[in-house]
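Pasting the structures in now, so scroll down.
Nothing in this text is a laboratory measurement; each read-out follows from the coordinates by a stated rule. Owing to the predicted nature of the structure, the values given are computational and were not obtained by experimental measurement. Cβ atoms are built from the backbone, for glycine too; each structure is taken alone.
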Structure P
Amino acid sequence: MTDEWIRIAAPATTSNIGAGFDIFGLALKEPYDIIEGRRIESGIVISEVTGPGSDGIPLDPESNSVSIAAAEVLRRCGENFGIEIKIKKGIRPCSGIGSSGASAAGGAYLAHILCGEKLSPTEVVICAAHAENVTSGGFHADNVAPCVLGGFTMIRSYEPFEVVSIKPPENLGVVVAMPDVMVATKESRMVLPTEVSIRDMVFHLGNASCLVYAMMTGDMGLIGRSVKDAIFEPARAKLVPHLKEAESEAMSHGALVSFLGGSGPCIISFYDKSSHDGNAIAESIKTLYAQNNMKCDTWVTECGSGCKRI
């Protein structure tokens, strides 16, 4: 049995993306978690957790999404060896850019490599989503799917599970702004409406369909016009101070669209890299929060390729 350490980079993701609640996801190039692991005789042991928010991340393998996902991969592969795991968080928990999803996907992908890559990419996603279900109380794959597969992902169905990934336009730049606010996924789901009107449903269907078309064809203007949400962001806006002001700042500095990332508090802005400067968008949002005595971290990044061995 080899004791070679395997290192996996598991990237941040943004989910929902306008009308695609629990359906759309997008892998980012950075930030990312690093999940390290090696085979041991038996059991799963988390020997180290470092990085932002690590003090609140459990070392108990039955409560940690990395180890839960890894254990599910071992079960599906019929393997009985154990894994020692080290976690280096680059994505702060309660950020809105898939911190728990990166942990789950990274754990699943690590175990997948250690098992000799016996599973299909979709099965790896399912193992990661299983961990999300255990830790957050809902089987949703809008973060783990792009984290594993990369690109822009769409979940056609949860029962049976089917996910599709496409490569976004090369010119699509992404600005991530993370104000110093904590928004837990469970809390953010509690404020959502349980019913929607037919009018809002039609609005969402139209925009969701056009966003997929725009991503496939590279129509940057249509991407900007199609990231619309009449239901979920309005319900969650009160959880993120100065959200609408920040979105307005991004738009005035060249963003195609600016919206709440996942459950928040991250604010995501898309821009055309061939014609605009993402740094100007990032600085405008950071300045807004500074003027309101709040810290805001930013990343100027782009679409990513998903989990990878480094």
Structure Q
Amino acid sequence: MEEQQKVTFLGLEEFEDGPWDIVILPIPFEMTTSWGEGTKDGPAACISASSQVELYDPLLPEELPCGMRMHTAEAWSSNAGTMMEQLDSIRDYAVKWMDGEQFPLFLGGEHGILPPLMQAATGHPSLGGDLSRLTLIQVDAHADLRDQLGGERFSHGTAVRRSLDAGIGHVVQIGTRALSKEEAEFSHKDERVETWYARDFMGVCDGPEGWAALKERISQIEGPVWLTFDVDGLDGSLVPDTGTPVPGGLSHWAAVEIIEDLFASSAEVIGADVNEIVPGEDRLTQFNAALIATKIMAAHVASSN
């Protein structure tokens, strides 16, 4: 029987032996989806779609991988019987990639992967065991600040609240436009949370002024940063198959500028995740997710040179 060739992100040459500069880490986790389902198939679909993404990026002098050693890791899997055991296994899967020796880029999977990723990040040398030094940049249609959703405290809709519980020092939410009264009040009262509503920088009236203010804010970010990019932060027309597509979101170019500005700032982006990827027959959602992941990769490479 002929051995099946490994599918790698962007179809790039695979370096089986480390050390690596960038590692793609699929986490096909799905246990608390509240509407559309399919996030368990998202990482594989994103990697497959990435084969159609161009390797040229204007930030770089050469096409990707631009001299970097890339590795697409074996996907996380767990047969654990409870959700908490599965979340612990995600933390254990992630922790070995948080030693600062490579840039980890996780593909999800529902946004519930975030709290265990934050727990794993505590060991990163730039944090020195102190997660309060970390700023979370969250691109997302939803606030994810509920204390529980459907009776579950570790739902995809509570991912940022649980990450704050884990000890992250600050979260900058970008593109929020769907949230509960509880989340709005929590965001307003808790000084760790900074929310940039989509209407204030993507709207017809306040858009240009708000966009300039957001770009200025991103340029001021310093210290260790983690980027969590829920694909429903993009306008729903770009990701129609994600679990909860929401209109009024980021355009492709707005997302590109936010990513470029973040990596060009004084911040140290220690890792990223692109989540809530759900494959559709039109291939649009997984392709746009692959574009975002590729831009994150290119911006990291540019900031490293």
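Across the set P, Q, distance in nm of label points 7 Å out along Cα→Cβ at positions 113 and 233 reaches its highest value in structure P. Ranked by volume of the Cα convex hull per residue in Å³, for residues 57-200 alone, structures P, Q are topped by P, which has the highest value.
If you work out mean projected area of the Cα convex hull in nm² for P, Q, which one comes out largest? Structure Q gives the largest value of mean projected area of the Cα convex hull in nm² among P, Q.
Among the shown structures P, Q, from which was the value 28.5 of mean count of other Cβ atoms within 10 Å over residues 105-112 calculated? Answer for the origin of the read-out: Q. Hey, distance in nm of label points 7 Å out along Cα→Cβ at positions 65 and 257 derived from one of P, Q reads 2.4; which structure? Only structure P yields this read-out.
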